[in-house]
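Pasting the structures here.
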Structure P
Amino acid sequence: MTETTIMDQIKSRVLDIWTETAFSNISSISWFDDLKAILSDFFDVEVANYYIYDAGTFLQLKWNHSLTKKINAIKWIEIESFFFENTFTFVPLLQKSYMTDGEVSILLRDMENQPLGLLTMESTSKWKEFSCSSEVNDFIFLLSKLVQIIRKTILLTHQEHQYRNLFNVTKMFHSTFDIGQILEGTLNAIQDAFPSFHSNLILSNDQERKTPIPYKLFDYTSERPATIEAYVSGEITSELATDLGVRLLNVPIKGKQGIYGIMQMSTPLDYLFSMRQKEFASLLASATGNALENAKLYIQSHRLVADLQLINETSHKLNMNLSLEEMLLFLRNQLMKSFHPEQICFVFLGEEEEYQVSTASSEFFHTIDGQLYIQLVVNHFFKMSDPLFIADFNRLADLKYEYRSLVAIPLKEQNHITGFSLVLHREPYFFSFDSFKLMQSLIQHSSIAISNSKLRHKLQEMVNRDHLTNLYARKYLDKYVETSLENEERGVFILLDIDNFKQVNDTYGHQVGDEILKKIASIIQKRTDGIGIGARWGGEELAIYFSQMTITQGIEESKQIIAQIPMQTNPSVTVSMGVSVWEREHKVTFHNLFHYADMALYEAKNNGKNQMRIFEASHLS
């Protein structure tokens, strides 16, 4: 058989392989079985291997490169010198002991003279004879053309599958702003493209947390260096993680405005990713990044509207002339509704690191454990004015705390910190940075209303109290007693007059007289604390009202006050008292109650002073 005849027959057989490959979607390995049959029929070659060239490496064809291990890889740089002037040659590095007749390696190149693949086979006598003929170069060129066609066909087939998959994923991404669906679609696409690999999503801390899709939060302090490099640089990195027994591919999830995490795949240690696989992974990660970015922008736009509504609603409500506790209760409800903390409190600071916990706070902050968190924040704000935002408390403390997420925002009055709000949650990284900024804005707006409320309270206190004695003013006492007459069952009203007070002023001066008034007021305040109020009725005349007190109790309290005043004043003075007592069944008015007490006081004065007289409303029945 002539050489030309051999080549014609080989071309015919190779054409059959090309036809089956192009029109039958032949697998990436079955074509080589047909080629080995040609080598066996024409050159008696029984042992042959083929290596695919990819990214500077020849990889054996025995495996399906997208599924299983890549073994017996050969670096092009290791064998390049053997093919400097040869298309086929003996390469000692590739010599196999079972090829008793020797081995030949044939380098297949593309039109630009770049490596396509490497055919290694036993060197039989028929091959040696053919290799000396003029047809050998045509044969190698024919194989190169075949490999190019097969590579292109297989590449197109895989690309069609992958890009169809990518198209479907991207289509889904464009139809939803649900971050959970985007993450789920990404994981499904990775699983479909690389079914035997383990995949993981490592996302930045500002991602939406309400999703059932499992992912890991990116943490600079614990991530592997290659993962951090991919996140920072935005470039794909690969790492041979021998401690984990895997090779890691880190693909940054990039959008137009930033990097949102890492798509990480784990493979066997000896696996090598092809350029095509890396390209697909990069395109998928970019699609995911853009989808996450769009979803975040959509969520942020809606959140911005909701945030503005929250601030406006809160500001409007807090400026409705509420009491301080009513304000704090409303603010607590707003914080609970918007940020979902597990514990919340409001603390007002005093001097020398003293503080007071508002009744609007969670019960937890009235416990020893709660006080630990408060004291930490108090110490912080006595040193600096910046808000406190701790994503994971246990990373900063030696002890392990129950609540790991903490946000504390100062309450300010003219740039002076007067207190703070504090929220806690057991889960680390529970409060996002966006939530922190919104909370800060909300508290800043609320600080103004709280400050105004405190000023109103102080002003009202000034109106309600006598400036000299700090007892309540007569107008406040009127309202207090009228409310008691409407809502309670009984009470005791006392008018008290300092005996011979004009003589004290004339003898010792008005300053001494003022000091006596303040001392008597102090005695009255202590006696009425929690059970009634004292008021300055006018001049040296004072008034006392005890809520829900019986006549027996009223008499005892009056006796105690009459006895204490001479003992605690200097110069010693005495007082006279007129006491009136009421019960609901008598249906008296405050005017009647005052009139009865005044009549009793007049009687006490006319009967020698330093005593009391009682007028019971029942006397009129």
Structure Q
Amino acid sequence: MKARLARFGWLGLAMVSGMHAMGAEPDRARARAFLEFYNATYQRLYQVSQEAQWLAATDVTPEHTGRRVGADAALAAFLGSPWVVTECRALLGSGATWDELTRRQLEMIQLLAAEYPGTLPEVVKERVAAEARQSATLDGFEFRWTPPGSGRSERLTVNQIDELLVSSTNLAERLAVWEASKQSGVALKEGLLRLRDLRNRLAREMGYSSYYALRAAHFGLTVAELRALNERLVEEVRPLYEQLHAWARRRLAERYGQPVPRLIPAHWLPNRWGQEWPGLVEGVDLDPLFRGRSAEWVVRQAVAYGESLGLPRVPESFWRLSDLYELPADSPRRKNTHASAWDVDLSGDVRSLMNVRANFAWFATAHHEMGHVFYFLAYDRPEVPVVLRRGASPAMHEAMAETLATPTVQPPYLKRLGLWPDELAPDDLRWLLQTALEQVVFIPWAAGVMASWEHDFYELDLPADQLNRRWWEYVERYQGIAPPAPRGEEFCDAATKTHINDDPAEYYKYAHAFLIKYQLHMHLARRLGQDPRQTDFYGRPEVGRFLLGIMRAGATRDWRALIREATGEDLSARPMLEYYAPLRAYLERENAGRPVGW
């Protein structure tokens, strides 16, 4: 590592000297030289950092965490080095008329520099180390619980938490599991507060009002514009969400033999955060149909689907280097349990980190993660500058992954694979209801709760003694959910969500992604003459060509322009509401005469 950095350092000094010798006024030759050096150096350091992060995530040890700290620090030092900031600002402020590709590279470099400005090297160093420590605490956290009536403490895996919250009908057991799922927040609170201060200090050094404002800039938006967009999207979805909420609280009250509540108790729901509500619809359980299938079959089917559309072939190295399956219960190795896709070298070394089991949830997740991988492979090409080998916005990667995955959880594709039960009619409203309980309910969580709390946390420097109160205020306002009992400030329930720690201040991107997904999906279904709720895109190369038209651009185009050109309209919830129109009519009939809203 030291030898590499020394080589970069000498090259950097020579390059800077050469560029300044060209003259006082920036010109195209100066920009080309700067960008050529920056992209080459960025790619090398990025790869070293990703390799270290991969090792730290797939084998959580203090040694690997330390290695990650060193690699991340080297990348951060380059991204925010004073000469990068100075040269980039000089070129952008020179008055020269830049072509779009040059301008977008310079603007992206400036955004990346704002994460780690070299004018505060000690703060940057401390942030990198603090993030590594926080990830190690998160990845290596051991949940424990005492099953009701057992009298003994037991280890509880993340998969066990999720499975029990979906399957258990014992409220005492559900409460114990739910409370155990919040244990990590206590361990993470102090580190999160420290990270907030470090992130804000660095962002403010570069002229942003907070770290939240810096992340908004990655979407080309101000904080006010972002807040307005998120609030508009939540309000557009709210009438349908309220109908789902009214149906769900009645269904859950029946399940647990309780009166129908105004706010849904959090431990009643089949997800730790209430971000999706699977398992509430009877007769739509496909898990038994995966018996006899292997976890490897699930992943290979996801790969085969994308390749059938004419998307880039997945390299052999993906299978050799990925970490796809759940560890044995007695394994001494610990790894991150959150599914993710990786573009390690921005040049075709693509991988995925998952814990795949042969069930429907992991079937959907595998298709989603492979959507990311196909996106990587689409823009990892010489025509796209290295620094722009990323999604057109932070939401676009999720949008493309979701667009690819949507037809794969619909009846026609599942019937193709022999997974759809004969007794379930393909047009059964229960199926549409189940998908709405997983996706429509996600919008107020992501664009409402998460976006609002992180706005306050960063933009308003929310005090440490108000974190949990503010969190549950937003959970009630946007989701209509309440904790089983009052939650004091000794807890930090927001920190139990992975993204609050290691993908901060932009979780709303997932809500944007869902809505973009519905725009793209509805457009494709119309073009193919298919019912958007009954699509099968397998083996349709025209679908692949349409998606590649967006994916191959990477970040060389504005995300709003790409969506507008592809679908003819700007981002809104209209296509999602159109998709679920039959369900909304059904819910309004079911909820007639009963309270709706809270």
Among P, Q, structure where mean count of other Cβ atoms within 10 Å over residues 388-395 as derived comes to 17.1: P
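Suppose you compute distance in nm of label points 7 Å out along Cα→Cβ at positions 236 and 532 for every structure in P, Q: which one lands on 1.1?
Q
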A value of 24.2, 79 was computed for Rg and Dmax of the Cα atoms in Å; which of P, Q is the source structure? Q
helix-only ellipticity at 222 nm (-39500 (n - 2.57) for each DSSP H run of 4 or more, over all residues; to 500) derived as -16000 - corresponding label from P, Q: P
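The value 0.05 for FRET efficiency 1/(1 + (r/R0)^6) of positions 36 and 436 (r between Cβ atoms, R0 = 41 Å, to 0.05) was derived from one model only; which of P, Q is it?
Clearly, the read-out refers to P.
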Of structures P, Q, which gives 7 when relative contact order in percent (Cα under 8 Å, 6 or more apart) is computed from the coordinates? P
For distance in nm of label points 7 Å out along Cα→Cβ at positions 332 and 580, which of P, Q scores largest? Q
Starting from the value 16.9: which structure in P, Q was mean count of other Cβ atoms within 10 Å over residues 380-387 calculated from? Q
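Given a value of 16.0 for mean count of other Cβ atoms within 10 Å over residues 172-179, calculated from one of P, Q, which structure does it belong to?
P
Of the structures labelled P, Q, one was used to calculate FRET efficiency 1/(1 + (r/R0)^6) of positions 348 and 468 (r between Cβ atoms, R0 = 41 Å, to 0.05), giving 0.90. Name it.
Working through the options, I get structure P.
Here, each number is a calculation from the coordinates, and none is a lab measurement. What you see is a predicted model; the values in this text were computed from it and never measured. Cβ atoms are built from the backbone, for glycine too; each structure is taken alone.
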